[in-house]
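Take a look at the structures below.
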Structure 1
Amino acid sequence: MVTRTATDITIAVVITIVEAIRVAVGTIIAVVIITMVDIIIVVVITKEVIVSARQTMIQMQSIQ
């Protein structure tokens, strides 16, 4: 009886640890993906701004 409850407790602890690890890994992966998407968005916006700034400068020079 005692050994059985000890085994049950051990199994429960192991399952809890595994679940916690799975949640932690999932959270880390989600954060990494979100960060990568943010970086990509920032890079794209920066490129667009640089391109439009260049076009504006070219137009200004052509007007002069």
Structure 2
Amino acid sequence: MPVTNYRLSFTAQSNRSYSLQYKNTLSAPTWSPLHQIPAANGLRALKYIDPAAGQAERYYRVITPLE
């Protein structure tokens, strides 16, 4: 069965913004923006579903502060 989406989750720290980025191959020279997460108060369990239908592979990173 082909993968139709990828599920990402992480704990966000209080008052920190984040950017989710991806690339479809590790050899790609740059990361592409996927989702922006603004700062908020308190620890938060964040979940994001990437509807990357048809991708054989995909790599992710979470960076802070927001880019």
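Which structure, out of 1, 2, was helix-only ellipticity at 222 nm (-39500 (n - 2.57) for each DSSP H run of 4 or more, over all residues; to 500) calculated from, if the result is -36500? Numbers along the way, then the final one.
Details: 1: -36500; 2: 0.
The correct label is 1.
Any idea which of 1, 2 comes out highest on distance in nm of label points 7 Å out along Cα→Cβ at positions 10 and 34? Mind dumping the intermediate values first?
On the way: 1: 3.9; 2: 1.0.
Biggest value here belongs to 1.
Quick check: 4.9 is what I get for distance in nm of label points 7 Å out along Cα→Cβ at positions 18 and 50, calculated from one of 1, 2. Which structure matches?
Numbers: 1: 4.9; 2: 1.3.
Checking each candidate, the match is 1.
When log10 I(q)/I(0) by the Debye sum over Cα atoms at q = 0.25 Å⁻¹ is computed for each of 1, 2, which one produces -0.96? Don't skip to the answer; put the middle values down first.
Details: 1: -0.96; 2: -1.10.
It traces back to 1.
Values quoted throughout were computed directly from the atomic coordinates according to the rules given, and no laboratory measurement underlies them. These numbers were taken from a predicted model, which means no experiment stands behind them. Cβ atoms are built from the backbone, for glycine too; each structure is taken alone.
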